[in-house]
Structure P
Amino acid sequence: MSPPLTLSLISLFFLCAVTGNLPAADAQKSAVQLAHPTVAGKFFQLQEKKPSGWEDLDPAVRGDGQPRTHFLPAGQYRVITPEKKWVLVWADEFSADALDYTKWEKEENNYGGGNNERQAYRTDPKYCVVQDGLLHINVYRDPHTTSDGKTQPYSSARLRSMKRGDWQFGRFEVRAKMPSGQGIWPAVWMLPTESRYGGWAAGGEIDILESRGSEVHQITGALHFGGAWPRNTHLSHRYAFPQKNSSEDFHTYTLEWSAEEIKWFVDGQLCQTRTKEEWFSEKARGNASAPFDQPFHLLINVAVDGGFFAGTSQRADNLPPDAFPQTLLVDYVRVYQWAE
């Protein structure tokens, strides 16, 4: 980590103001203005001095060469330029009392996601709840019919960060607890924002985690790539939990993605590595990193039944009425990028 820039700029980065029980008008006057330059492509991190030391304020931001100004409460601050480390650039701790629509969009879809799934993705609040520091994605046995007469017997929610959070490479960390009902299919995954190489799966898909219904003793991850369906292919893997399974406890799921390789971790343990020699793009054969060299966004959803359960006897209809809602719990989603 580099020092707080050069000595000639110290007056811009370290600002102190009187604190205490001041009248509102005086407190407003004691606020500070912090101005600093940025370097294009370099991250900068705003920090505040606390009794325990310097603490980060908000995620790091990649500089564009233009100066930045911050208006802050009275205190002592600095700006550093982190190097050779992962830096937090985006996060949702789900600590508010409602979904943050600056980070997520709710999708509506009643057509089975291309996998013959049996849920309707709906925007009603009951299917997506932020409460007690957790995101709840709830599945109910609520039939839903669209204006064209298409009916699905279950209802759930699907969130995406498209145009609100899009990244080319990075480290993606999710702490979550899975539902355990038959035919219930929670997933945290990624799709290309522009899909420059064509339709699914030519543009690629990255599955950070998927849980197959009642098979909660294990978790899966995958890549989808190649040509547009049906000329697509995929690589997948499974990780078996050595102790408490994915529905008994929260676990941390991490994906590290670069132009050279993609790695999956569970609770800090590396469980799979895929290299660029293992994937390809039908439309960009000369680009070894394609299609995983473009900005992708995050999705969180819970599906029901469908092709993911082919060859199994699992079916959500086998669940008793009191098994609902089936709920995916997410403690946080954090995105890091590498600071050169």
Structure Q
Amino acid sequence: MPIGFGIVGCGMIASFHARAIAEIRGARVVALFDSFPQSARKLAKSIDGVAVYDDYSEFLRHPGLDVVNICTPSGAHMDVAVQAARAKKHVVVEKPLEITLKRCDKIIDTCDKNKVKLATILPSRFSPANLELKKAIDAGRFGKLTLGDTYVKWWRSQEYYDSGGWRGTWALDGGGAYMNQAIHNVDLLYWFMGDVAEVSGITDTLAHKRIEVEDTGVATVRFANGALGVLEATTSAYPGLLKKTEIHGTTGTVIVEQDDVLLWDFAKSNRRDASIRQKFAQKAGGTGGASDPSAISFAGHQAQLQDFIKAIKTGSTPAIDGREGRKSVEIILAIYKSSHTGRRVELPLKSDPKLPR
């Protein structure tokens, strides 16, 4: 029997989940739910034989439903995820896991209690270029890690924020350029460099009106291993640049722009270096949503959902489970706390910071 997926929240990102699932052998979308039924009906037109529900409890009882993919606005993840877990469904949550640590922990704890799998969608970890970079770090090729920087200098129009009443709000977006756009690279930097010990951040709203959250931010980071770093995030940089990550150490440097390698240089070369440079210097990464949020590939979602299916079948832990997904939320909340207090903030956070929600 195929693994049956159901999608909750049928806006733009749901279509990427649906397309990714359609490409996976032994998986299919069997049910859709949205509090606005017209959104579910619209997505259903592209999925053969899918059932559409306007009652969430009935959706959870759909025959053959094994996994629930949460694609609602960020601050509306917890309730539907918790209900799915209590119904003994495995849970996949689109980034961020939730917008507070308390809400993240509620999802994680409920999935643990009900013995169901949980994953947070952060597909940049599945980029082939990023996987090669992670292998090089784990192999010790950088020597002592000294600097880890990431830059997400994107553009979003005023119309983007005006297109949904929840966009740009603390209550449902949970933040701005960091929580919604740069969270992928926040997760990558933690994955590459290890735990964050402290942050110092400044955020502001410089280019957009009628939003509560930041469209521009700069943060400095000290990692637990002693290395330093920078996290820049913005939706105010016209026309929108490709996201970039730079990892530096005493014996190596790698720079990845989108999914392309700009620099791959180590003091001691090996036989794969030349082929890696050639393979990832093709400028095939696309725009990655730098100015258009719909201009992304579903390949990363597909790879992550394949990993999730493997975890279900083998009993293993998904590559990016709830606890991994919680990390990027914690780092971003620490940046927000630093910006609001004007002080450096140590991690781990003891509790959710008081922000203007």
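Every read-out reported here was derived from the displayed coordinates using simple, explicitly stated rules and does not represent laboratory data. Note that the structure is a prediction, hence the values are computed from the model and not measured. Cβ atoms are built from the backbone, for glycine too; each structure is taken alone.
General remarks:
- If Cα extents along the principal axes in Å is computed and equals 68, 53, 45, the structure in P, Q: P
- Value -9500, calculated as helix-only ellipticity at 222 nm (-39500 (n - 2.57) for each DSSP H run of 4 or more, over all residues; to 500), assigned to which of P, Q: Q
- Computed 14.8 for mean count of other Cβ atoms within 10 Å over residues 51-58 - originating structure among P, Q: Q
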